[in-house]
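What follows is a set of structures for review.
We did not get these values from a lab; they are worked out from the coordinates using the rules stated. No experiment lies behind these values; they were computed from the predicted model shown.
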Structure I
């Protein structure tokens, strides 16, 4: 399933570019089928944040058929998120009011590494963006079964880095992640504020990789 959005052909540096650089510089063992996990996450993203791309009757996305088991599993996770929204007023407001798949570009964003200043053209694409309060958040699928496992995944998969990256492109002071467990459909959430431990850890990660990216781009 290929997303036809031209955003992915843009030339600015994205958090995914930093991930690719990290994997090139610091390869580590891959557990499980990463391609399958990415495909399934894309199905869930489309169903929840881009339903106009989905034909729910024929189980297709962008006109392409989707594996029935994966589609039905994704629908189960969508229902779990909607059920959580009935208990979580903030999530309910996000699902009702947020702009989905909003992309942002920051030309000549300024960075610093050890006192050395440089710039990169950067981009990001929000799963959810709330214009009035000027912050957004991310939707994740995960293999975690508990909140602790989810929080460990935030560090392991560098989701903290992505949230700091997005916050600094948007110049927002808040951020959030909602994650749906592929194991039991539990909903996990994390709220991030500029300057807190998660933001600071994520920013430290991206500043190091952004400098290395700048060096390789010379």
Structure II
């Protein structure tokens, strides 16, 4: 489900939640319990049940502190709740092997966290590292466009936005971005994005609609 391969997303989260809760209620080894809490957090996250997702990721980390994916998703959840905290992303980076497939996502998340907190320079550092890890990944280009826009580097912003649209033409407006990502709907989070990323993206030429 989290990779969007499921053809029935409206039905499968409920079934996944039932199976994971069944395992958690029966109990198992520490590692399997940690994995179940993590997976249940993902089920809640993709349904935009962010407070429940946060609780599950924290339970998973308490059982398995060295799981970088749990730290990454905890940080994402805090961010989308409107309370960005860069420490979980820093922890995920320290725990992730450099060749791991979440390296680019870790650096994107860290750069985005700094950007939402108003530090465009540190945001650019993280986003550049995300592209160094995977330059086929559209998301860092999109957020770089916003960061460069905030720095009034209009040429850089337009170039980054162009690269993003080549890789993900569907996200061609702020309204489309929000409709494709329901976890952006938290008003406290959206207010942060309006003051930072969205302002920069408008500078880059991305329309509202």
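Work out which structure the value 15 belongs to, where relative contact order in percent (Cα under 8 Å, 6 or more apart) was derived from one of I, II.
Of the options listed, only II reproduces it.
Using log10 I(q)/I(0) by the Debye sum over Cα atoms at q = 0.12, 0.14, 0.17 Å⁻¹ as the calculated read-out, with -0.63, -0.84, -1.19 as its value, let me know the right label among I, II.
Traced to structure II.
State the single structure among I, II that was used to calculate helix-only ellipticity at 222 nm (-39500 (n - 2.57) for each DSSP H run of 4 or more, over all residues; to 500), giving -14500.
The structure behind it is I.
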